[in-house]
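So, here's a batch of structures to check.
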Structure I
Amino acid sequence: MYKYQQIAQSLHQMFTDGTYAPGALLPDQEQLAKQFHTTRITIRKAIQLLIVEGVVYSKRGAGTFLRKDYRATTGGISPIDQPLGTTATQPGHKVTSKILGFAARMPNESEQEALVICPTDPVYVIDRVRYVDQQLFSYEHTIMPTAIMTITEDMLKGSIYAALKAHGIAIAGSHRTVYAIKATEEDVKAIGAALNDPVLVIRQVSYSVEGEPFEFSESHFPYENASVTADIELDPRQPAK
């Protein structure tokens, strides 16, 4: 295990034992480097790992905070949090997109918080319907800072993640929330769901290896083809309940 991984585990323990309360501001990287007898680069990598795991978040000019909704976990990126888009999760199949909307505007408060950006940082607003082998798969609503890279409609017809990687952006992981809703008017228009039908939603914030959030999105799946699969590994050190 690398030094930064050990430090991330130590910080996890501090979050769990109450050393830091949910929402607390962490010491700056220089202080943490002294505390763990290491370099700021190593601390930065540890913080990046915790950001990708959805444990902490950073605010420009303010510092790094433990998430207010933090719950103790064993750490690590679960399979459901792997940074895979529709193209990557459907190997061997033809994935196409229908662009419903593509524009730029200033972010709202929830987008600012999720992407750790300022009110004056413009974002792309992308609405697409995805098809797998010409069969409807999902409706995606994506918010991305325009500072990440220039995005074109041609890119949206294919894989945004592939375009990011080609631009030199290395993707580390995603923090995801999976839940169900009743179909909205937007779902009726986008995926042909009947109003109030069940719809699976995956909301995610994706991060680069530098710990920079670059995507805040929701994917809506009609119940006919909605499923989530994850491999759960139990920690043998934990006592049975």
Structure II
Amino acid sequence: MRYAIHFTPPAHDPLTLAAAQWLGRNAFSGEAMEPPAIRGIGIHDIAFNTALPRRYGFHATLKAPFRLAPDITEPMLLRHLMRFAGAHNPFELPGLEVVRLGNFFALAPVIPSEAMRFLAASVVQEFDVFRAPLSEAELERSDPGDLSAPQFANLHRWGSPYVMDEFRFHMTLTGPLSAADLPRFERALRDYFDPYLKRLVEVVNLALFIEEEPGAPFLVHSLHPMGRVSARKIA
């Protein structure tokens, strides 16, 4: 069993539902979904190129997948996450847009969000004691050989290369694409997601995802509302 602490909009948010259809799976229900009909890209082409993010579900990583430390139980993690979320105020992200990150596409804020950067760093630090150290095999899988020195240090200190100063909020939409596929997928993604990116995204929950066994698809285990109950704004 592995756990991950992510951000994702609520289950019935239009963006969540649109992303679930694009990826071919709803991370809340586990239900498979048929990809949308998009001119110029077949549904099998979409399914093939979304296989990697489909397994992880629509999310932005805050605390990368981890096994629990030997003295930690799931109820302990849940209680602490509930308290942690309640101690952090909700906020809005700047508008999201489709961006290219290397050879894949994702949704990311138009301008960086300092509130999200602070939240992500806080999650990484706060929940590190709940994480079992990476095994040698996990370290090898996580180090493709081209990590920068800070990323390598993060991997060994925090269990993930892309945290702290290396963090960039993004919600992955495709796996790696060939150079020939990049332009047509970019057009398709912009056309498909544009109607859902007209409003700001509210960060009102932290989401606990679980992987029940190695290679299994990640599912949303629970959402943990942010802020004091008296001041909480639920989307």
Structure III
Amino acid sequence: MTGLAVALVFLLAGFVKGVIGLGLPTVAVGLLGLFMTPVQAVALLVVPSLVTNVWQLLAGPTFLPLIRRLWPMLLGFGIGTWAAALALGADAGAQAGRLLGIALVAYALVGLSRKRFSVSPARERWMSPLVGAVTGLIATATGVFVVPAVPYLQALNLEKEELVQALGLSFTVSTIGLAAVLMAQGNFQPSLAGASLASLIPALGGMFLGQWVRGRIRAETFRLLFFIGLLLLGAHLALR
């Protein structure tokens, strides 16, 4: 029964990610936490998250230009992840998760109000590494790679498919950093690695279906789903 429940969780999480480009870690960790420890849930997430993010990254149209543009943020991810692994206490995750949820809800409400933010090239130069470092810190505490990376990437005014690809790039780097921290702490055991690999199949199936749905909706509908998804994810984290 547990194996079936895990498969269904990753099928749903993959579908959400396929439609709006994010949400697999939050959906998966939140639902898996109903019947396993948070550390086990995050460890199960590693392979599906890494592979689906790489798929999302490589499926987009502008891989190399995004690398050249976003590399300072990616470097910041690595610095923030390892700084958090060394500095955060054992009970930091729950409090950080609540604060993350509140921030997501606030950002989603602003987005649904149609107020647009933009980052100028001059600000992008210094904001990019800072955003990466803060996202790495929060991701290590919560297992969720969303804030402030997602609001920042959206403020760069990327096209729909460019934004989805940029999210895949940032989440790929974040997943690698989180996996490295888990292995260094001894929390990614061979048995969990095998279960994480098996969870990849339903996650990919859900993501493929979600991408099919995304390709058939208008840009404005995508934007609406994007912010509703953030609102639901934030409410889940804030109230958990």
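A short reminder: the numbers here are calculations on the coordinates, not readings from a lab. Nothing here was measured: the structure is a model prediction, and the numbers come from that model. Cβ atoms are built from the backbone, for glycine too; each structure is taken alone.
One of I, II, III was used to compute relative contact order in percent (Cα under 8 Å, 6 or more apart), and the result was 17. Which label is that?
Among I, II, III, the structure yielding 17 for relative contact order in percent (Cα under 8 Å, 6 or more apart) is I.
Starting from the value 18.4: which structure in I, II, III was Kirkwood radius over Cα pairs in Å calculated from?
Structure of origin is II.
Quick one: distance in nm of label points 7 Å out along Cα→Cβ at positions 13 and 221 came out at 2.1 when computed from one of I, II, III, so which one is it?
Structure of origin is II.
Consider the structures I, II, III: one of them gives 3.9 for distance in nm of label points 7 Å out along Cα→Cβ at positions 21 and 189 as calculated from the coordinates. Say which.
III
Figure out for me which of the structures I, II, III the number -27500 belongs to, where helix-only ellipticity at 222 nm (-39500 (n - 2.57) for each DSSP H run of 4 or more, over all residues; to 500) was derived from the coordinates.
Derived from the structure labelled III.
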